[in-house]
Structure I
Amino acid sequence: MKKLALHWKIIIGMFLGILFGFIMNSVDGGKGFVTDWIAPFGKIFINLLKLIAVPLILASLIKGISDLKDISKIKTMGLRTIIIYVGTTLVAIVIGLTIVNTVQPGTGMSQDTIQKIKMKYENDAGVTDKLMKASAQKDAGPLQALVDIFPSNIFTALGEAKMLQVIFFALFVGICLLLIPEKKAKPLVKFFDSLNEVVMKMVDLIMLFAPYAVFALMANVIIAFDDTEILVKLLWYAGCVVVGLAFMIGFYLLLIKIYTKKSPMWFLSKISPAQLLAFSTSSSAATLPVTMERVEEHIGVDKEVSGFVLPVGATVNMDGTSLYQGIAAVFIMQVIWPEGLTFTNQLVIIATALLASIGSAAVPSAGMVMLVIVLESIGFPAELLPIGLALIFAVDRPLDMCRTVVNVTGDATVSMLVAKSLGKLHEPKPVEWDDDYPKK
């Protein structure tokens, strides 16, 4: 009997989790049961993925750079990666602005609905937290993002999972390995090669738990939605974001079909476990180990490419987040600041959303923090910012789940495009968790 594919197991776990969450929502004490006895298993799973993310980046990137044998290849791969990431982000923002200006979801919202949303969410701890984080980031200075790339203590960077600093250190070590005699570099290269193999095997083992973890994560998400009336009234806005994200997925599939000559459906079937985890966790950083495993073993991208492109993408490529920021900013202006809807301001939104996506952390709801910066860049009244965030706060989590799927899909797509351009795309060789275990 043929084994059920992993993505089908995850889908079954996802739907059962949603169903269980709705059932528990209607049962006395159901929410508490899910919070106390179900949700922790989802958190354990995310912690395990985060546990291996940093060593995986460190090992795969150092090994990948050292395998290039030529520093000029790093420049070529880096330039192509950044250019493609910037290009896809611009496309995402333009798609978002086109849809929101065409549909105009904010123009028909009644004052009663606005007032109800304002009263419920304006002083919400989540909204206040996002405003404080955005203020701290804005006050840090224009070059703080550049300063933050360079760690003063690599052990602190590793411990706090500061991805850009880890990537810089790994690149630095990899380049230095190329500049010393091969005989002296070989022991360290072999160490990181072995570490990479061990961590990838950890991914295989952790993924055995994925369907059950997704069940727990989705059940916990469902019990968090306690005001379906507001969700329904924000349906036009949410629909614009989802349609825009679907267009972006279509754009990726078109690139894959035209440039790599691979079947879009084949690509989706191979990357789907990473997409489903991205949807469940709302974190491209937590999903990174799985994305790397799927891209390397199931799509056929060489480790030296995936080890560079994917960690960089998880940090700087936020196509789904950028698309969302464009739609959310214009929607908020349509509702409470229509005089700000000028062509010039929308050009500023494109530029700011592009820059903000590079600094957006790969964690849940980071996009809303960057949205505040985008709104402030066009002179949005400061006193209206809490109301603006309150307008979209109710549906932010489900939309965050959807846009994380696009972020992860974009990373995988770009890794394929870069690998194809460098002749580093080969026939995939999937590895099961017990392939090297002695069979009795």
Structure II
Amino acid sequence: MKTLALAILCAAAAMPQQVVIRAARLFDGRADTLQTPGLVVVENGRITGVGPSAVLKPGATAIDLGDATLLPGFMDAHVHLTGQRGMDNRQDLIDSQARTSVETALRATRYLRVTLEAGFTTVRNLGAGDFIDVAMRNSIANGDIVGPRILAASKGLGSLGGHCDPMNGVRPEFYGREPDWRDGVIGSPEAARQAVRYNIKYGADLIKICATGGVLSRNNDVDSPQMTQAEVDAVIDEAHAKGKKVAAHAHGATGAKRAIRGGIDSIEHGSFLDDEALTLMKQRGTVYVPTLHALWSLLEAEKKGSVMDPRTQAKMKMAARRIDETFRSAVARGIKIGLGTDAGVGVHGTNAEEFVLMVKGGMKPIDALRAATSVDAELFGVASDLGTLENGKIADVVAVPGNPVEDIAKTRNVFFVMKDGKIVKNTR
């Protein structure tokens, strides 16, 4: 009898615990409207029921969140989790040269936590030195540190002296050599292929290129093309052949069009996209990730007295004057838009400000929510497991107070976060 009783107890302990999450409403990641009431059933890290038809087991753990909305875990298509811009660009440069990779990684653990607690359970880290983002991804997956699920791009690829050149703006004798494809600097289609292979060899999930200049980099124009068509084509062909997607940092139209024609998966920033570029994106299904949060953050910092290189300040103002027009045109054309923030330029953990900026720029609230869930999931290549609240999907669930379709700013106040079926935040 004792043996039988022990067997029963062991079997009961081995059974996956069912958790039932209830709220006033639910957004499943795809629909045009919210469901009422909201209900998600979770077992063993996966969603096993959604809505009134879900089967509830006796003894299930119930979590009632009241007047709130359940949503899939948010995604951010463009973050830089290994750093955060300060109020003085000159000091940032000095500090970045003084820190070891180990210190950079340790500092980043706080950025990982605040990003996850803001409701962003999956992100693409688009650029990091020394494969730090690969290490963070692995450590999070192993349960060693807390953070969002990471798709790591590792080193961004670009031209000598361009936006992705890690040694740009520093005197040559500081490093003792010019960077090459191991550092993400390419000068030919052959070097481009080598750089892609090198990144993938050491763990990159996707590839990032710098097709144009950038706002914060030194010694280049913000909108100038920085890679030849042949170099762009080589990167994309090599990455796609290995099953990896490619994102293009591209403010200017010429560089963006080279990337789009080459088959790029997403255009990041896109401040100066012209009609031809937008038409090509619509035709080819290229995803636009506008990162409105980045320029907004720079402008807000300027109001508070941030110190910038005059060239950086000029480029920032040029891009800020155009980005609203570009974004509104993309929305009007029905271009597929994903949510990305470029967090690191702005403060980590404030990622949800992008929702507010997208809606302010003419996007419907429900479409902004879709951008950070099902659209990003498809862009990331993880839609079979994430991005929607559906049976069989990984249980990444967040909750915000009230109704975010009526007030998108509610997304700033995520109070419940579940990742992989485990609650990492609940302040209700």
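Out of I, II, which has the highest value for FRET efficiency 1/(1 + (r/R0)^6) of positions 116 and 196 (r between Cβ atoms, R0 = 30 Å, to 0.05)?
Greatest value across I, II: structure II.
The value -25000 for helix-only ellipticity at 222 nm (-39500 (n - 2.57) for each DSSP H run of 4 or more, over all residues; to 500) was derived from one model only; which of I, II is it?
Computing helix-only ellipticity at 222 nm (-39500 (n - 2.57) for each DSSP H run of 4 or more, over all residues; to 500) on every structure in I, II gives -25000 only for I.
Name the one structure among I, II that distance in nm of label points 7 Å out along Cα→Cβ at positions 60 and 180 of 2.5 was derived from.
Label of the source structure: I.
A value of 26.8 was computed for mean count of other Cβ atoms within 10 Å over residues 308-315; which of I, II is the source structure? Don't jump to the answer; show the numbers that get you there.
Numbers: I: 26.8; II: 16.0.
Corresponding structure: I.
Check the numbers for relative contact order in percent (Cα under 8 Å, 6 or more apart) across I, II and tell me which is largest. Display every interim value, and only then the final one.
Numbers: I: 30; II: 19.
Across I, II, relative contact order in percent (Cα under 8 Å, 6 or more apart) peaks for I.
Computing FRET efficiency 1/(1 + (r/R0)^6) of positions 100 and 356 (r between Cβ atoms, R0 = 41 Å, to 0.05) gives 0.65 for which of I, II?
Computed on structure II.
Only the coordinates and a few stated rules stand behind these numbers; no lab work does. Predicted model, so just to flag it, every value in this text is computed and none were measured. Cβ atoms are built from the backbone, for glycine too; each structure is taken alone.
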